[in-house]
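What follows is a group of structures, each given as structure tokens.
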Structure I
Amino acid sequence: MNILSLKAKLEAELSKLESELKSIGIRNPANPKDWEAKGNDLEGDPDPNVAADNIEEFETRSGELRQLEIRYNEVRAALQRIAENTYGICVIGGEPIEEERLEANPAATTCISHRDS
């Protein structure tokens, strides 16, 4: 298994995810590890249709942000496991994670037999 190649993939994905997160969200000032969806700036009393559209857009961004944040945290955790020399070991059974699984998902935490556990 080429850890350096997988690490490079993870670092590239982390950078891309962070850019995507910044495009639809901001870091939570109270918890910098957490992200919040950007709201629409509303001045005055908007038309109810505009307000409804803004709420819908915010909810869409919130859902997208949650999915991006989950993956972002998975990738960060994988990079941390590389730093701790525990990368590539199934967190459930302790056996090595198959190379093809790591190639398909470098942030995988389980082997193929435990992926649905």
Structure II
Amino acid sequence: MRITDVESFEELASRSQDAPVVVFKHSTTCPISAAAYEEMSRFDGEVALVEVQRALSLSKAIERKTGVPHESPQVLVLRKGKVVWDASHWKVKADAVQQAVKNADDSGPGQ
């Protein structure tokens, strides 16, 4: 799912109270980001896609709201409204994201 505005991100952050949420910031002009995009296509789960060229203000807002410096490509895993895991550039790997989501999900909504 593509997100383009702060309200959509805030809705995702709210949803992360119940389950982990994955946000992928992608540059359509960067070869490293193209490799990360291909890697994320192997991720088994929902991904909120931020295309930084089309939504740079959103990407910067995510940086302000999470405290995680902007990178592209970048994956953030949110749980209970906070970033519990992130990776950028060549560290974006579907298996690592899957494990991060599992670890975040193991914490459960009430913990």
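Assorted remarks:
- Source structure (of I, II) for P(r) over Cα pairs in 5 Å bins from 0, in percent, computed value 2, 14, 26, 26, 20, 9, 2, 0, 0: II
- Among candidates I, II, the computation of mean count of other Cβ atoms within 10 Å over residues 22-29 that gave 13.4 used structure I.
- A value of 35 for relative contact order in percent (Cα under 8 Å, 6 or more apart), calculated from one of I, II, originates in structure II.
- When distance in nm of label points 7 Å out along Cα→Cβ at positions 54 and 94 is computed for each of I, II, the largest belongs to: I
- Origin of the value -12000, where helix-only ellipticity at 222 nm (-39500 (n - 2.57) for each DSSP H run of 4 or more, over all residues; to 500) was derived from one of I, II: II
Quick note: the coordinates plus some simple rules give every number you see, no bench work behind them. All figures in this text were calculated on a predicted structure; none of them were measured in a lab. Cβ atoms are built from the backbone, for glycine too; each structure is taken alone.
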